[in-house]
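Peer 1: Listed below are the structures to be examined.
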Structure 1
Amino acid sequence: MKARTILGCLSLIAFTPAPNFAEDFSALEQSEGDLLSGVLRAIAYSGFREGQHPDRGQGANYPTDEQILEDLTILDREGYRLIRLYDSGPNSQDVLRLIEEHDFPIKVMLGIWLSGELSNHEGCEWVTEPVPADTLEANRLKNLEEIEKGVELANSYPETVVAVNVGNESLVRWNDHLVADESMFRYLEVVRSRIQQPVTTADNYKVFSEKGKSLGRHLDFAAVHTYPIWEGVAIDEAMEFTKQNLLEVREALPDLPIVISEAGWASVGSEFGERAGEESQARYLQDLSEFCEENNITLFWFEAFDEPWKGDPGNPMGAEKHWGLWREDRSPKAALDGQEEVENNMEEL
């Protein structure tokens, strides 16, 4: 997920058809065989703490082994058996190594991060001028290196890596790391030809509904992002809106399994006003978890831990910093109490 300003959110809403809440959502029902690695509850994991960050042009400051082990222990204790990593760089390599060295019962959907190969200065509001051609070419070469790393990791950890996603929001029209459709299709096929695990790209639901079979033929499943709060939707309408998003994907790709690779609700967010909050986060997680349980849809909740490095460094209340179920200090938020209630209800069924 990438931060969007209020203007960006409003422009996205303008292009989003009003949801038809009278729809029949039975088309979203899947079988247990459509679950990714047989798992319902999954979570996006990026463990950057205060003062830590990925490489933003001046080098990275990664979590230590001890910090990663603390995080994996927390996720294991909470019952998460499937996590999503976003790239194939040093931090992801450390996570995979530590999972296997310490025998954590955790599987991974591994990411291959794609940098922008197109200048999206006319479509992305935070790119204010054309990106130089030499930068785009350097990004293309970087992407080829990242693909090699991802393939190597998938083949080196075949028992832990259960799927690979190539690119994260690399096709949606409002982002800054845009990749051409044809390049994405080629990258997907290269990865599919070189690993045994299922392969996808993770993106906004509109990408799948609009590109349909031209994209779907290169995927083993659709990895869908849905964020009602970013699109101006209140918590009372959030689940119906989410189901409508998924139905758009199902109508475009009737034969492809759907995985929710990102869905979440900010516990704090100056962009969202009263719509953000721990109570709403807990409610959306509970409602969405129950829906996914009923329909055999794997849900990667976004995300495990708050990440202070994200968003505007001058705005500590910015939403990008506050999507976790745990705060940056690893203390749990209210949503985890609600999740325990959902699990207890499921056990009684």
Structure 2
Amino acid sequence: MITESFAPHHPELLIDLVLPESPAPAGGWPVIVWLHGGGWRLQDRTARPDFRIHFAVAGFAMASIDYRLAPAHPHPAQVLDLRQALRWLRRNAERFGLDAEAIGLWGSSAGSHIAAFTALSAEVAILGDERIPAGFQRFGTHVSCVVDGYGPTLIEPLLPAFDPARIAAADLRSTPEEDLLGGPATSASEDRKIRERARAASPALLDLPESGSASFSTAGLDPATTSDRDPNSNRGRRVPPPFLIMHGTADTAVGSEQSATLHERLSAAGGESLLCLIDGFGHGFLNPGEVLELGPGVVLDNGRLEAEPDAPCVFDNRGGFAPRQDSASFDLIHDFFVHHLKKGRS
């Protein structure tokens, strides 16, 4: 495993890169970048599936990155970190035998939010207070596909209603979504501003093109923090990159309607999207480890997809990738990445 710093402006952020054991093919290894969950506030790059099995053994270079955590670093800091990691991978593609034009994203929960937002805003040259380090400006942040595991796509509905009594309480505990946006509101006027930021941070509200239109729009982003389209990103792409969206029907942390909304938006924009709703699964099933009880009615189904590899699910397919099976599994994720990252390879 290779571990290096990928962000000159934030040298504490590290990337782990696990390469297949065999020599790199002509053109390089396709790359899958894992984005960990943790409510934007917890965990690091080591919170991930076993990369040797998923999916270095199948001929993918597997990467996992740190990103800055909320509330000290509110949105879009996490997106900026992923964008820099993508530039780093492209800059170092020849060094490690990577295919710079075959990069997919794979996220869990908050990591899926970061992945989706990044994939759908790749044409924006400068996002927020982004500072592109010297030597990285010519490398784009576009990706070929995304696997979205139960990620929040509409942030505002997840915010609690503003309640002065709650703010006055000595034991006020902020929610993950509040921390993503910098912390809870302390006044009604601040609450309105936070809700505006929540809408701007929602992947499902980014202005995607209607089917058949020429390019992405940046109208869903804060116009004060974006620049023109990046000529190095999504070169000529008319539609969003393909998505596989997986969500459990028993998820009480992030409801499955969040994934359904993104699925519909991607389809309306002419993109390929496969929605997989897994019967009875809760939140966190892509993660390793044991099931965790977080409180009344909130369960993390850590390790469940590994333990139940043929979980019953309902598909809604709006694209070209046709699953070989009618169940959810890591094989489904593998096949999706093969389809979109290894096209034309023997």
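Peer 1: Between 1, 2, which one scores greatest on Kirkwood radius over Cα pairs in Å, for residues 156-331 alone?
Peer 2: Top value of Kirkwood radius over Cα pairs in Å, for residues 156-331 alone, among 1, 2, belongs to structure 2.
Peer 1: 1, 2: which one has FRET efficiency 1/(1 + (r/R0)^6) of positions 76 and 172 (r between Cβ atoms, R0 = 35 Å, to 0.05), as calculated, at 0.60?
Peer 2: 1
Peer 1: Here relative contact order in percent (Cα under 8 Å, 6 or more apart) has been calculated and equals 20, so which of 1, 2 was it run on?
Peer 2: It traces back to 1.
Peer 1: Continuing with the same structure: One of 1, 2 was used to compute helix-only ellipticity at 222 nm (-39500 (n - 2.57) for each DSSP H run of 4 or more, over all residues; to 500), and the answer was -12500. Which one was it?
Peer 2: Structure 1 accounts for this read-out.
Where a number appears in this text, it was derived from the coordinates with a stated rule and is not lab data. Computed from a predicted model, the values in this text were never measured in an experiment. Cβ atoms are built from the backbone, for glycine too; each structure is taken alone.
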